[in-house]
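In the part that follows, the structures are each spelled out as structure tokens.
What follows draws every value from the coordinates through simple rules; no lab data is involved. Remember, predicted model here, so these are calculated numbers, not experimental data. Cβ atoms are built from the backbone, for glycine too; each structure is taken alone.
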Structure I
């Protein structure tokens, strides 16, 4: 038996098919490779990128939302624990400004300070509110903003996960997680079903009104079984 997982994230539909040992793994023990620590870390990172990309694609859009980098000027650079309070205060004020404008703030935030000077990345909705972001953060430093320019935010998710790969695991990590989010984000819709491998067909050009944009087949390094992934996009 195989698992078919369908993820609906904004305009994207991702269909994955892979073997699951929970439903009977007949692979010979000699074929199964025990994952090394490095391999496990790589898999965890890849999964984190994938889940973050789903979340961002479900909530943020090209040309409408933005990615901002918040930096500190000399003399205002805090210790990580103090930065946690600064960001909380910044978000509280920003949420208030959104409410005044009749909007609701949505964001994903990461903080990096292990490989670079302490700074924050925030992906947020509504580029019309960038002036408010700059005004509030001016007390501490500079805002480098960029309007989202691609439909698929996987590349940005990969960048953010790599940025904080060491920081979030450190003893004095600000949040103890790779990223934090507002509570009002739309969650990707995930459905899982069991299927026989023979029932898996090559992906169609269209899937529920969405056009096929990519398809890949891989072989699992763990049990040598196929892993199939198709991505569709709906305008």
Structure II
């Protein structure tokens, strides 16, 4: 019988979630990539992966890396759902700013009950996205597809909408908010980056310069024609 989330250690849960966030439900993830994501050594990763493999949660190939099994994906998605719902709760109900919620959610995602998760979900109006524009998995494991195209890849003259932002750096989130680069913001590309120069854009009628490092952390989709 495969273990449920509550039977796994926090460290084991973190491994499964990290694999999912590295697209390990779709393709094998190299050990070095997983080690970098978790901030630990490759030998430590290999040791834990061997345990998760024995539990039927991870498949391992010594040459290609590790990939979540169907059961491993279920555990990972449950954690991601907890995390993103908690971020919404912290922002909308407790008044946290969007740069404060990641670490709090990291701690709480392992301990909340399914009853609390369900009540938070209903209280928030059954949200589909977290404060950073990331999809909240459904109870059945469905995840709304979101764009993986970043602002730095856009061409001159394009009009796009911010769909989501990378949330792993609080200082960068504060800078994104200061520059009004939040989900839903419409952007017109005026010039693209040359030799790592800033990208020139128009936002709400104003011309702004967006450093390349920020532009690489902003996920966008093409603006619908009807919105223009």
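Descriptive notes on the structure:
- Value 15, calculated as relative contact order in percent (Cα under 8 Å, 6 or more apart), assigned to which of I, II: II
- The greatest value of volume of the Cα convex hull per residue in Å³ among structures I, II is that of II.
- Each of the structures I, II was assessed by mean count of other Cβ atoms within 10 Å over residues 51-58; the largest value belongs to I.
- For Cα Rg over 2.2 N^0.38 Å, for residues 107-194 alone computed as 1.25, the structure of I, II it came from: I
- helix-only ellipticity at 222 nm (-39500 (n - 2.57) for each DSSP H run of 4 or more, over all residues; to 500) derived as -8500 - corresponding label from I, II: I
- Label whose coordinates, when distance in nm of label points 7 Å out along Cα→Cβ at positions 19 and 59 is calculated, return 1.1 (choices I, II): II
- Parent structure of the calculated result 4, 19, 28, 25, 14, 7, 3, 1, given that P(r) over Cα pairs in 5 Å bins from 0, in percent, for residues 67-130 alone is the read-out and I, II the choices: II
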